[in-house]
Structure I
Amino acid sequence: MSFLAKTDLMLGTLKRSLGEKMIYQHLDGGEVAITAVWNREHEIVDANTETIVSTVHPHIGVQLKDLIQPPKENDTVLFLGNTFRVIDVEEDGQGAAQIILFKL
């Protein structure tokens, strides 16, 4: 079995184990129900100064084959009654991507 085939099996197992149902809407038209791994945003606050040290946008881990077309900036994701805009896509070269989101 090739490396890419093993990676695909691993990503499928991860998606089935930790995935959440959501709707991915392509800006150019078309939408698809997908299962993706959701990672919520977080902030780390310095206890002494109460300033934000780090912040991360929410993001989802997807298998690219689940989408109608490649993900792009300004596509949207509907999840738990919220709408998120895609602000960045980081493909891993193995058939998956981290899609960075901004809550609208």
Structure II
Amino acid sequence: MENLNQKIEAKMKQRETKIGNSWRPEEGEILEGVVEKLGDSITIYGDQSFLEVTTGLGKVTVWLNSILQEQVEEEEISKGDHIAIKYLGLKKSKKGDRQWKDFIVVKG
């Protein structure tokens, strides 16, 4: 059984990796867990798709940019799937100065 110090460490890690319950990864970070929900929401930025993933640290919302959305569709991810997402960092477009967040998504 997990002792209280381990639970505190887990909660500390959870606070470091999330704002609210949204995943805000550092380059190279991997989020692994089970998809509990796929959905869409209206945000201050407009309509936004998301995944809700249960990890060892609790439930985390992953907001899907176009790269993540494409990979979720390619992997045919659905509720109940065990997945891992790795954040590869910011990439620069070949044309212009635009930057985008790059990810790799796999399901088990």
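Below are the figures for this structure:
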read-out: Rg/Rh (Cα atoms, Kirkwood Rh), for residues 37-76 alone derived as 1.00 - corresponding label from I, II; value: II
read-out: Cα extents along the principal axes in Å from the coordinates reads 53, 33, 22; which among I, II; value: I
read-out: Among I, II, which structure scores highest (criterion: distance in nm of label points 7 Å out along Cα→Cβ at positions 5 and 61); value: II
read-out: Structures I, II, by mean count of other Cβ atoms within 10 Å over residues 21-28: label with the highest value; value: I
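Computed from the coordinates by the stated procedures, all read-outs in this text should not be read as laboratory data. Computed from a prediction, not measured in an experiment: that's the story for all the values here. Cβ atoms are built from the backbone, for glycine too; each structure is taken alone.
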